[in-house]
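In the part that follows, the structures are each spelled out as structure tokens.
Please treat every number below as a calculation from the coordinates, not as lab data. These numbers were taken from a predicted model, which means no experiment stands behind them. Cβ atoms are built from the backbone, for glycine too; each structure is taken alone.
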Structure I
Amino acid sequence: MTTPMLPAVASASSARIAFIGGGNMASAIIGGLLRSGHEAARLAVVEPYEPQRDKLRQDFAGLPVMEDAATGDGLGEIDLVVWAVKPQMFGAAAAPVKAASALHLSVMAGIRSEAICQATGSERVVRSMPNTPALIGQGIAGLFARPAVNEADRALVEAVLEPTGRSLWVAREEDLDTVTALSGSGPAYFFYMVEAMMAAGVELGLPAEQARELALATCGGAAALGLQSAEPPSVLRERVTSKGGTTHAALTSMEADGVGEAIRRAVKAAQQRAVELGDEFGRSSSGNSSNSNNNNNNNNND
């Protein structure tokens, strides 16, 4: 049987979108949509935590915010449901949502697409693994689509996420575990290195604020250079490194300490933990109805 094609969606501006969870990542997407011209009235947010509901109403004038999916008129006719709750909250959050005909986009860590299909009754499911730079429009998200997701659905997902940064599609759902380890958790690795660089600067006599500015600007500039250059990072590294110079001394020290291998082990450890979380939540998400007042802090990276 051929899956019926939906009308192509050139942009997200006309879509009716419901967010289940109104924390950091949902707020980043909502803010991007509103800045790009989406009408607040065509959005809806289900957020059980009252202080976060108040914050959403304060930050986004005219945004419909409700305590649960059954409040008032509920979600009504929705084109896209964005799942942005903590993974342990998914089972309870999904129970009252009636949107089997909608496209579903998950920005939750650990919940596999099959579990989302079972909970929602829809096969049109896209999983996304974003990262926290999405909060300033500089993120990157890995995306996986189930077979029922058509080109119009993909276009809608890309348009919704575009204000938060870049996105790329992966062919296999298990690749999202690697995306999680590399870019989802990656900002923490970056800040860990920046902390160490800052500490070294302070130990060598710089004021803390100057060490911070130098470390962050250097790393940010190097990343921008790498993105704009067609040359591999190894070549860019070599161009800074003169044999017998200061950079060579630093890199020799790092190699002696096994820094490169330690980073590879760390990313692999994160990937393995992502696999374990997927196994755990895949078994328990439909039956887990625990609650937490901290669900508004969801950054979608564990």
Structure II
Amino acid sequence: MTLLTFRFAPSPNGELHLGHAYSALLNRRLAAQAAGRLLLRIEDIDISRCTPEFEAGIVRDLEWLGLEWEQPVRRQSEHFAEYRAVLDRLIAEELVYPAFMSRGEIRAFIADTEKRGRDWPRDPDGVPLYPSLDKALPMKERKRRIAEGMPFAWRLDVEGAMVRTSKDLSWTEFTDETMTATRTVAANPREWGDVIVARRDIPTSYHLAVVLDDALQGVSHVVRGLDLYSATGVQRLLQDLLGLAPPRYFHHRLILGPDGRKLSKSFKDTGLAALCDDGASPRDVQRLVGF
């Protein structure tokens, strides 16, 4: 019998806060109820912002909360070769293309388009979609720019990818924390446009790494914040393209700050380390997040 597998996957680019505590504790509770596995994954592909010091703080905070997880811990920065192999496959199948436009060029192109009366589409986070000009570049020109060292990112050709996927691209979503009722959600990766799947110097992105990691680690249930709900559509597309079985999902409520906004790592007063230093107990944290 296959054990259900849950994971908590923080990025070591800051200190954990109450929102992270809620997600970690919920994953622990669901794993325990299912007599399943709980994994810790360190999502540190952003090597410019992620540090060993922040990772050590994450481990310290989670141990203080009383969490235990299987060893070894998977660190994404140690698996770039695996991501590169998958990226090479997407390149060979012409599902991705090198995108050369800088942020300034993107802003100027969109501003000019909107000046002429056309509203430019935005993704669910409000970010303008990437213009598709680079998709029309001849292969010779792409290779020339890459050989000359022009900065670029690999972007997924979403329209081309959708042609190759199953017609009923969807995922199974649990509807509450008891995880007893589910519904089917239609994936809509087009709302994100041609997302980045790798950088020139880092052969992956969040989307590409997370779908490969979940598959390689046998993750059966992805329990994460509601802020990542829409991103699941892109990840389902990548899973379908790569032939990866999708896990089931539950996107839980967010812990909000005093101003009603989602917590971020800049909220020092809700950081777990600060709460511990102020004399809070792990049980106090559980009460603060509604456990």
Re semi-axes √(5λ) of the Cα gyration tensor in Å, for residues 82-129 alone: value 14, 12, 9 computed from one entry in I, II; matching entry is structure I
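Which one of I, II has distance in nm of label points 7 Å out along Cα→Cβ at positions 138 and 226, as calculated from the coordinates, equal to 5.2? Walk me through the intermediate numbers first.
Working: I: 1.4; II: 5.2.
Computing distance in nm of label points 7 Å out along Cα→Cβ at positions 138 and 226 on every structure in I, II gives 5.2 only for II.
Of the structures labelled I, II, one was used to calculate helix-only ellipticity at 222 nm (-39500 (n - 2.57) for each DSSP H run of 4 or more, over all residues; to 500), giving -11000. Name it.
On the way: I: -14000; II: -11000.
Source structure: II.
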Rg and Dmax of the Cα atoms in Å was computed and gave 21.4, 71; which structure, I, II, did it come from? I
